[in-house]
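For reference, the structures are reproduced in the following blocks.
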Structure 1
Amino acid sequence: MASERILELLRKPLDSEEYTEIRELWKVHSMAEDNRDLPGLISTLTEDCVYEVRGAAGARWEGHDGAARFYTELLTAFPDIHFDLEYIVIGPQGVCEDARVTATHEARWLDHEPTGERLEWRNSIFFPWDPAARKFKGETVYTDLTLGRAASS
């Protein structure tokens, strides 16, 4: 049986203006990431945002300082990281995207020392929407990254 919180999310009505606002803010966030614009990224997030990588190498960062650390660590470890978006779902709950990711592992990431290899993996990321703040509450990242597995291309 679904929890009350899940039922509330499922029952959330779709408002076309809010949908447009969510989509446009996601574009701002994505362009800022592509441009390595940390202040631009942070501007799309609530003050109490949470970044979480789920899976075997799970980790969590909280607040704007935590989000800045997440991106600094990620972009230092994978300076040429590139996301090829394959799916995206936008709704009143937020944005969910699925992408094929390629990058060279140049510095430590989580508990993994750099390999110097070009890697390829898949990420699914959920950006929960905060309707009161009109910003994202962070990111929950699901990844199949197995460090040390070289990209096939």
Structure 2
Amino acid sequence: MKTKKLTLCAILSALAIVFGYIETLIGTPVMIPGVKWGLGNIVVLLALYKLDKRYAFLIMFIKVITSSALFGSPSVFIYSLCGGALSFFVMVLLKKWNFHIVSVSIGGGISHNIGQLVCASIMMRTVTVFSYLPVLIVFGAVSAVVTGMLAKIILKRLSNG
């Protein structure tokens, strides 16, 4: 069983990386650093619900490392890791408290942005980066609703199949 889960984890990690690449091709409607659609989060949500939190964390970590190396920079890695880690832990808590998957996604999307801003504030030694917070919360919540709904649809299809 462990080999099967590890294989699935590797496939899901690759899928999360592909979704990350697609995000770079799509772009976003706002020109604020760190704004992304969060498509890779669909995969992390699926792993959180279909596998367990250890595998979901591993997928998030692999996605951050690989996507940063392929499409980013060392600073992108640090921001993504801070945002991803906070997002992951918030999603785990919300799932544990039996929130709906879309709410779990929203909590993850918003906390990802907050984690990145905290990291940026520390690295740049300024709190002015928090001026981006209102736009990031709105965009993070909207994109998280979409990713959460897509994850819900995929989970339903996986359960029927």
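Who wins on distance in nm of label points 7 Å out along Cα→Cβ at positions 32 and 64 among 1, 2, i.e. which is largest?
2
Calculating mean count of other Cβ atoms within 10 Å over residues 24-31 for structures 1, 2 picks out 1 as the one with the greatest value. A value of -9500 was derived for helix-only ellipticity at 222 nm (-39500 (n - 2.57) for each DSSP H run of 4 or more, over all residues; to 500); which structure in 1, 2 was it taken from? For helix-only ellipticity at 222 nm (-39500 (n - 2.57) for each DSSP H run of 4 or more, over all residues; to 500), the value -9500 is produced by structure 1.
Kindly point out which one of 1, 2 the value 48, 30, 27 was derived from, the read-out being Cα extents along the principal axes in Å. Let's see the in-between values first.
Details: 1: 47, 37, 26; 2: 48, 30, 27.
The correct label is 2.
Can you spot which of 1, 2 the value 2.9 was calculated from, given it is distance in nm of label points 7 Å out along Cα→Cβ at positions 72 and 88? Could you put the intermediate results ahead of the total?
Numbers: 1: 2.9; 2: 1.3.
Structure of origin is 1.
Every number in this text was worked out from the coordinates using simple rules, so none of it is lab data. These numbers come from a predicted model, not from an experiment. Cβ atoms are built from the backbone, for glycine too; each structure is taken alone.
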